[in-house]
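See the structures that follow.
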Structure P
Amino acid sequence: MKPLVMFGAILALLGLIGIAIPVFTTQQTTDVAKLGNLKLQANENTTHVIPPLVSEGALLIGVVMIGAGMFVRQ
């Protein structure tokens, strides 16, 4: 498989995932205090939003790269 087609397919797949799941949350656990065997931990949730324009742009560029890779001679 040509590298241009492979990179375009990966980019198009990431664009589709961004359109399907535009918002996701990550969780981070940090130690707040430690007294002997006792540990106090805090969980912090962070929400990440992928703008629709970025997802659609990645999908479009990926499809164009796949098409260009199919017609380029090697």
Structure Q
Amino acid sequence: MNATQLTVRLPESEVILLREYAQRHKVTVEELIGQFVKQLRIAEKYSHHPDIKKFAGIIPPDVDVRSEYYEYLEEKHK
């Protein structure tokens, strides 16, 4: 694979964060950014249909979806 150099300007605090994170995980900043780009590619490939995306986040976070669904199934099949 051909590598191309890219210069990115970031606030110093973010550069420090990247370096520290990479060091803690025993990778280089270059590898860290490469992994992030691969994850972006995968996320785009397997993104949800727009009709599903518009419903994302409408269920309050305090609702136990699994138990609600099981209760629904129990009522349905009585």
Structure R
Amino acid sequence: MEKKTSYDAVVAVVAKQLNKKPADIKPTDRIAEDLGADSLDVIDMLMNLEESHGVIIPDEAAQNLKTVADVVAHLDGVSG
């Protein structure tokens, strides 16, 4: 069975939270501006990713996660 990549995991969480199709989400999409997430959406998404990846994303780091690619890079950095 193929291992799910961090990108796939982030896209799945973002798509579910924001009711979007995964195929419509690009790495360069800004989570708030392009995808329409509000602050509660972002908190829920980060909590889901923390739980699924077994990591903690500090508030200071979360403030710098603007795009889908930013979130993927952060997860790869802390869990890789």
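Every read-out reported here was derived from the displayed coordinates using simple, explicitly stated rules and does not represent laboratory data. Since the structure is predicted, the reported quantities are computational estimates derived from the model, not experimental observations. Cβ atoms are built from the backbone, for glycine too; each structure is taken alone.
Suppose you compute distance in nm of label points 7 Å out along Cα→Cβ at positions 23 and 63 for every structure in P, Q, R: which one lands on 3.9? Source structure for this number: R.
Please state which of the structures P, Q, R yields 43, 15, 6 when semi-axes √(5λ) of the Cα gyration tensor in Å is computed from it. Among P, Q, R, the structure yielding 43, 15, 6 for semi-axes √(5λ) of the Cα gyration tensor in Å is P.
Here the criterion is mean count of other Cβ atoms within 10 Å over residues 7-14, and among P, Q, R the highest value is seen for R.
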